1. With distance in nm of label points 7 Å out along Cα→Cβ at positions 22 and 110 coming out at 1.5, pick the structure among 1, 2 it was computed from.
2. Comparing structures 1, 2 by distance in nm of label points 7 Å out along Cα→Cβ at positions 30 and 118, which one has the largest value?
3. Quick check for you: by relative contact order in percent (Cα under 8 Å, 6 or more apart), which of 1, 2 is greatest?
4. Going by percent of Cα pairs over 24 Å apart, which of structures 1, 2 comes out largest?
Structure 1
Amino acid sequence: MAAVLTISSKTYSSWSLRGWLLCRMAGLAVREEMQAHDDPGTRAELLLLSPSFLVPCLTHGRVKVWDTLAIAEYLAEIAPEAGLLPADQAARAHCRAVSGEMHSGFQNLRSALPMNLKARYPGFRIWAGARPDIERVTAIWRDCLARHGGPWLFGASPTLADAMFAPVATRFHTYDVALDDPCAAYRDTVLAWSHMKDWTAAAMAEEDEIDELDVEF
């Protein structure tokens, strides 16, 4: 059955990254369709000006689903062997809870530290309003790693939660966010993930840029 994943910029779009990772993790071969950077809806999503995200959008046969968590649940149904959700019921509930928190929260972190895979800002001064979000993210990471033993949030293999937090790992790298040892090790695990390396290489090859997201801080 043919599958198409509609995404926007690989450099800037955290939501596109999440959906793409989930498809890779599920082993679903997809044809990528890129939305142009000058598309008004795409720019609104990337600049955090729209509350409605229509990318990524997965079309799989007669199924069309665009919310990232809905994509994850669909893929978990059709590919349960992929382990997008933990096997243990309590861990599965925990995974859904932290993934949902990432999906709906952390607005200050998103606006203060926009995803930009081509940028690097050593010594970046982080806006105080983003600090509580950073502290909450790292608290989630430490708790999951301690409960489940790492190196991924829910144990030996990546799950939905790792796909949801992967863009945050890139932000922490881009903006030189200081992390304790467990969180730094987890960030590095995500960045070294083969799927992340593939996505990042494709981002580096993108020619189009959005000036508003390439400000010299």
Structure 2
Amino acid sequence: MHKIIEDLNWRYAAKKFDSTKSVSEKDLDIIKESLRLVPSSYGLQPLKFIIIQSKNILRQLVPASYGQAQVGEASHLIVLCAAKKMGDSQIDEHIQNTADTQNSSIDKLLGYGNYMKTIIAAMSNEEVFTWNTKQAYIALGQLMHTCANLRIDSTPMEGFDPKAYSEILSIDDNQFSPVLVCPIGYRDKDDTTQFLKKVRKPNATIFEHK
């Protein structure tokens, strides 16, 4: 079996974490670099990742997560935030970063920058936020596979109160909003869910070849 398939069969949404185990700094660095390398539309990276290890803050976030205990038990909690706005300054910053990174003339990139500005200027703030939120799901998928490859458990969550999270974590809600959260750590030996066979539809149902 290919390693990718092994990883995906190994992972599941942990229902209970072993709170005595912590993700190492070495593995956390790999997870962070994986998130930094996540693809995004035009490469604009309209996301912010807040990584929480403080047990005090994790406990505060449990009620804001509708009582989901994994948030308090996990080694770390990763909060995926999407930008609420996107304007010329963010595009100019991206163009400058591209020129610096690729050692190219910024003049050659101005046309592309203006093209992006035209596309985004036609969108409302609500449309921009929806667009950015969809990109957070791309990051979530990559995060979960990276964790699985490292044999770190992860539990993706949509069920939480974004306003409460913003207040507890002092997130500037004019700039970013939490859209997804993902506790990571190590499954508890008493979490019986880990022993259940993974349920998925058969290939014939979900694939169509033309």
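FYI, it's all coordinate maths here, none of it is from the lab. What you see is a predicted model, and the numbers here were worked out from it, not measured in a lab. Cβ atoms are built from the backbone, for glycine too; each structure is taken alone.
1. Details: 1: 1.5; 2: 5.1.
It traces back to 1.
2. Values: 1: 2.3; 2: 4.5.
By distance in nm of label points 7 Å out along Cα→Cβ at positions 30 and 118, the leading structure of 1, 2 is 2.
3. Working: 1: 24; 2: 35.
Largest one: structure 2.
4. Details: 1: 40; 2: 51.
Result for percent of Cα pairs over 24 Å apart over 1, 2: largest is 2.
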